[in-house]
Structure 1
Amino acid sequence: MPRVSRSETAPPATSAEPRYLRRGKVKEIYEISPTELEFRFTNDISVFDKHIPSEIPHKGETLARTAAFWFELCTRKGVPHHFLRLSSPTSMRVRRVQVVPKPKTLGPRPKNYLIPLEVIVRYYVAGSIWDRIKAGSVRPEDLGFPRTKPVEYGAKLPTPFFELTTKLEPVDRPVTIPEALEIAAIDRRQLDEIREICFKVDQGIAHEIEPRGLLHVDGKKEFAIDAEGRLMVVDTFGTADEDRFWDKAAYERGRTVDFSKEFVRQHYRTTGYYDQLMAARTAQREEPPIPPLPPLLVDEVSRLYTTVFERLTGVPFTPLSAPPKPA
């Protein structure tokens with residue numbers, strides 16, 4: 001969820017005059033009122049915390065409509081969330097919370113604030129967990145496998161793997177549970193509740209998508225404390241940007257076919273850009289700019305997003321938003 005400053009001096013916006021606050025990686029944030037924001041989803045795309053200088057047709061609309069689909073699932077399951085409604089095919093209204101890097105500055109029992117953590121639950125070996133296994137920083141027994149068992153890419157985890165990273169730092173980094181509790185100004189009971197909410201929502205996602213031939217590989221969620229001190233799910237989740245999905249039939253035949261942004265990440269891994277970026281970050285050097293996607297790949301990625309929308313929601317994708325006007 002992009003950071004929203006509460007220190008701006010302009011008067012609050014009315015519903016007729018949304019006030020631009022800031023731009024995140026793929027969303028623009030507008031103030032509707034002191035208690036309500038609007039997320040406007042662009043066709044931008046990012047990987048590895050880098051904004052790619054390419055636009056993906058229909059991407060913003062697929063994200064907004066998919067996110068709304070999953071928030072409706074939360075409502076049916078009794079999971080509190082900040083979503084109010086879609087205000088257009090590419091935008092949504094949400095409840096507003098304070099966004100501060102150190103919630104403890106809000107008082108001893110802070111309320112109405114974004115928890116500055118990303119919560120990740122993994123069900124299969126993929127993505128960064130595979131990188132860490134190969135590097136030896138994660139051992140088989142850390143994932144619930146026997147200590148001597150070789151772990152292969154794509155293996156189903158014996159138990160879901162729950163981990164936490166920072167949210168409001170320049171680059172997200174893994175944190176231990178004690179550090180997470182300190183950063184987020186929450187206690188262990190609240191963290192356990194966050195874990196259970198993730199499992200509950202993910203079970204609902206799996207129930208929806210497996211009949212449509214997809215497996216939910218992993219995903220990340222964000223949370224906030226509302227004005228009454230209760231946990232709620234915020235930002236967006238369950239889209240091709242936040243979560244990873246595989247084709248179920250292909251997996252049963254021994255192959256992993258991605259239906260997520262992992263397709264784009266793999267492009268930058270195969271070109272060598274990912275290794276250059278990680279080397280620069282490790283050495284604390286200036287990071288190399290990320291190249292644009294080739295035009296043919298842009299078209300392929302656009303088809304990927306519309307296909308994922310259809311596979312996740314069971315609804316054929318027909319654009320509801322007007323195409324952008326030529327400059």
Structure 2
Amino acid sequence: MPTFSAETLATMQRQVGHITSKQLAAGGIGKTARERLVDDGVLHHPFKTVYRVAVQRPTFEQVLVAISLAHPTGFITGPTAGGYLGLRRMPRASKIHLCLPHPIRIDEPDGVLLRQSTRIGPFDVRTLENGMRVASWARLLFDLAADLTQANLTSVIDQVLRAGDSSWEELGAISVRLCHPNRPGSDLFVRTLMERGDRKPVDSHPELDVMNGLLARGVPVVPQDALRLPNGKRIRIDLAVPAVRWAVEVDIHPAHSQAAGIVSDKQRDRQLHRIDWQVERVTEDDFANPLALFDELAANYRARVIAVAA
């Protein structure tokens with residue numbers, strides 16, 4: 001039976017059990033040897049140029065790597081890439097979204113949704129360590145505009161900006177380059193960028209909901225305001241109106257309901273009170289009636305404005 005070189009084994013390990021015929025040939029495994037390995041059940045042959053170490057059922061990651069290696073001019077995008085990369089608010093995708101340059105024609109593999117494009121530049125794609133080709137962050141956000149609502153698109157844009165994976169300038173540049181009346185999602189992408197502006201990103205989707213609810217009620221709240229507390233510690237308030245020293249903290253993360261988190265929040269609030277900041281805390285239970293929550297917060301804000309002006 002043919003034996004694998006150390007380099008070939010390392011390649012297969014890096015690519016979660018996958019290797020191309022070209023990579024096998026570079027390791028001394030030619031066509032006849034590859035066929036024998038398949039016949040002996042050592043390798044599976046899911047695509048014409050891709051082989052996989054025989055397993056009973058490949059993982060989702062392995063399927064994505066195999067598709068990427070089989071289509072080296074394309075990339076995984078849309079909800080498939082968003083879900084794999086950990087973006088929030090992703091819709092359930094029944095098929096794997098694969099983008100290929102137009103006019104390449106292929107028979108769509110089972111479970112694959114082909115998205116073709118005439119505009120694929122060198123900065124639209126990145127290759128992960130495991131060999132998977134995915135849309136760059138800016139390209140992925142543009143592509144997702146064809147799959148998401150405006151609220152969810154705004155949320156994932158904030159998530160990517162907050163993580164530092166893309167910049168406002170990169171999103172503007174890809175909008176100029178890719179938006180076209182006949183390209184799906186273009187109108188929504190442009191509208192979302194224009195309405196969002198270059199404000200600081202929020203840290204979570206619930207924060208975005210609260211911010212939008214307050215803005216709709218005339219509360220000029222802004223996200224992620226930085227402050228230095230009397231004890232010297234620097235903090236970021238989730239949402240704030242700095243002019244009247246009014247803050248909203250959206251305590252959705254489970255840590256806020258644990259003993260250590262509760263103590264930390266109370267200590268932080270006492271420090272904020274020392275510099276005359278009023279703090280409103282929102283919990284997950286408050287979202288059972290979001291409209292009532294937003295109305296109450298807006299009323300508290302207006303009371304704060306009157307108190308500061310007195």
Structure 3
Amino acid sequence: MAAIDDAVIITCAVTGAIHTPGMSPHLPVTADEIAQAAIDAAEAGAAILHLHARDPATGRPDQTPEGFAAFLPRVKQATSAAINLTTGGSPYMSVEERARPAAQFAPEVASLNMGSMNFGLYGMLSRYPDLQGWEREHLEGSRDLVFRNSFKDIEYVLKMAGENGTRFEFECYDISHLYNLHHFVQRGLVKPPFFVQSVFGLLGGIGNHAEDVAHMKRTADRLFGADLRWSVLGAGAAQFRIAAQAAALGGNIRVGLEDSLWIGKGQLAESNAQQVKKARALIEALGKRVATPDEARAILNLKGGDRVNF
């Protein structure tokens with residue numbers, strides 16, 4: 001591991017299920033747009049590509065295997081990046097629906113939310129007053145939205161995807177989620193190393209203050225020690241401030257239009273690759289370097305792209 005101790009993994013989450021097409025003309029929606037965005041992000045330096053699908057006509061989140069099949073082979077053929085499929089899907093979906101793509105395609109990595117939480121998106125209504133139809137309903141409905149990730153739900157995904165050799169990006173939106181992960185480690189349902197993605201700044205989860213980042217890191221270090229592979233994502237405008245702090249603390253970082261539509265204050269990012277390039281410059285300014293896909297596989301003990309079902 002010594003040869004890659006200074007390597008920082010960049011994950012790029014190219015579209016997600018939070019932002020809607022009316023918020024940015026640059027958000028990938030169609031299979032072609034998602035595939036090209038992922039390929040460009042990998043060429044810019046992303047070692048892992050975190051992927052969601054969308055209905056090409058409406059832009060709604062689409063968790064059908066058919067939606068993913070429209071772009072997965074193209075991304076795999078065009079890049080060497082490790083592909084990470086969401087099991088978070090959308091907070092409005094059941095765990096069975098959310099897990100279907102990972103069950104069918106057996107990716108190298110799948111995301112897994114580590115606890116239930118209030119999931120408030122309605123604050124964006126004031127910033128995007130012209131949204132209509134499902135996009136407005138999507139935000140308004142979050143006033144009464146609990147994103148369910150019960151212990152039973154988590155165990156369901158762990159067993160389903162684990163049987164395929166898929167490893168996990170454990171998405172932890174609060175300190176309690178770290179303890180939930182530790183619970184499954186103690187039960188022997190999760191094996192090291194632990195790729196923990198700490199999420200900052202979503203309403204209902206931990207905040208985005210520098211002390212929140214430090215507290216999350218201290219707690220993860222205490223619970224998982226040398227088996228921790230820590231990464232962060234900052235929602236919205238906090239994206240690069242939190243990325244810089246985490247990289248300085250020895251962590252990995254996630255960027256992408258799933259997490260933030262911006263590249264600077266008041267300036268929409270024109271692509272996912274633009275955010276990856278900014279993340280790369282940040283990492284290199286700290287005297288570190290960006291991990292290659294093969295280095296990321298070694299750091300996270302991934303099975304390899306030749307063992308997926310797409």
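Quick note: the coordinates plus some simple rules give every number you see, no bench work behind them. None of the values given here were measured: they were computed from a predicted structure. Cβ atoms are built from the backbone, for glycine too; each structure is taken alone.
Brief remarks on what is shown
- At a computed -0.60, -1.27, -1.48 (log10 I(q)/I(0) by the Debye sum over Cα atoms at q = 0.10, 0.14, 0.15 Å⁻¹), which of 1, 2, 3: 1
- Identity of the structure behind 10 (criterion: relative contact order in percent (Cα under 8 Å, 6 or more apart), calculated), options 1, 2, 3: 2
- Given 22.5 for mean count of other Cβ atoms within 10 Å over residues 115-122, calculated: source structure among 1, 2, 3: 1
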